[in-house]
Structure 1
Amino acid sequence: MSAPPGHNLDGLIKWTARDEWRPRVDGVMAKHFEPTMEAFGLSLDEIDDVLGGGWAATLWSRAFEDFLTKRFGPNDENLVEAYLRRRGWKERVVTRAYMTALQDSVMGLYEVSNIVPGQSFRAHDVVRGGEPVLVSERSATQTLKTWDRIAARIVRQDDKAILAGGALAFTLEGSQGLLSRLCGFMERLDRRGPRSAWATRSNCGVLDPAG
């Protein structure tokens, strides 16, 4: 599936071939995939096969989006900033805005409701809490069902909330397992010092950073 208008990241991807960025992107990719590959004795292609095929590009893209949020070295270099300084003039205004939005984005686990096929759905962040967000989306709304859970990045574009790239589907059991692990991790951090910046959740008991 081709990227929506303004979401083409080909320029950024090509920029990672530069000497200073190649080891950095390889390092982030390794953190995403090597634990699974080592735990189950799988190659990346075999992970794709286990998931039923057709997932390799999606998984790589989600990891690459994470890479775009990272900073490196003593000067806190970020790929989006470096690329836009040198090549931003070649990109459309909407593409530059999308890249910048990805740079500041976070991954979330969302519960889906109020689906309007071909138009929108509401996404409730089951980790951070807060009010559901109205997300403008066409293709995903054709397959999503009420109360589905998805991992995705939601960014702002033209005063609308949209999905950045694609979404990763979670079963209820899988999402509950993830929440349990996150809660355990936050509890361990709480024992070491001040509570962390997470939204209030009754099953975790962590505090809202704005509170």
Structure 2
Amino acid sequence: MRVIAIDGPAGSGKSTIGRALADRLGLTYLDTGAMYRAVAFAVLRDGVALDDDIAVGTIARGIDLKIGDGFVSVDGVDVTDEVRGPEVSAAVSAVAALPSVREVLRDRQRTWAAEMGGGVIEGRDIGSVVFPDAILKVYLTASAEVRAARRALQLGETDTESIAKAMAARDIADSTRADSPLVEPDGSVTVDSTGLGIDEVVDVLVELMESRS
């Protein structure tokens, strides 16, 4: 099973680079962040407290979750747009910090990889916890200013200052949670995408893959 793990903070380019790299290498791609967002959506839909580990874990285990390339459905309903909305964005860090949720989604991620024979998988604990034996582990980062600008462009917003503050809070929450915090995984290669185009970053990652083949 050939897994390429890409971790990093919000706005570092994980999704864009992950998709492009998967296309270049002919592999499948999985956005694990969308999985956590889908669970957060279901929790908000059901009116469950975000910090109720047992209740939220039950939701995570019970939902019919499907993730495709740019597509997310929960219990048969297309929620692709909803999971990227402000309400889910504000709730996802709290949901993602719950041990029950992380356990469920780690199992789902490993099952997906086994069924697909590997792939390019991105998130915040992929190389450190979910696939520590990945053939290539990348920690993708960028300056705070660039990350905020990218997220603003993605959301169609102009208030980059507010977005930067929200992203900083998310970084702290992800890096300090007790269960599988965001870290630079052992054996990973740090790639700073500040000032680099998509193809330039993908070229770097392809070279890294070739050096391991």
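Laboratory data are not the source of any read-out in this text; all were calculated from the coordinates shown. Owing to the predicted nature of the structure, the values given are computational and were not obtained by experimental measurement. Cβ atoms are built from the backbone, for glycine too; each structure is taken alone.
Taking 4.6 as the value of distance in nm of label points 7 Å out along Cα→Cβ at positions 20 and 180 derived from one of the structures shown (1, 2), identify that structure. Source structure for this number: 1. One of 1, 2 was used to compute distance in nm of label points 7 Å out along Cα→Cβ at positions 36 and 156, and the result was 3.2. Which label is that? It was calculated from structure 1. Assign the value 33, calculated as relative contact order in percent (Cα under 8 Å, 6 or more apart), to the correct structure from 1, 2. Derived from the structure labelled 2.
Figure out for me which of the structures 1, 2 the number -16500 belongs to, where helix-only ellipticity at 222 nm (-39500 (n - 2.57) for each DSSP H run of 4 or more, over all residues; to 500) was derived from the coordinates. Source structure: 2. Each of structures 1, 2 was scored by distance in nm of label points 7 Å out along Cα→Cβ at positions 52 and 76; the highest score is held by 1.
Tell me which structure, out of 1, 2, gives 18.9 once Kirkwood radius over Cα pairs in Å is calculated. Before the final figure, lay out each step's value.
On the way: 1: 18.9; 2: 17.3.
So the calculation was done on 1.
Ranked by mean count of other Cβ atoms within 10 Å over residues 100-107, structures 1, 2 are topped by 2, which has the highest value.
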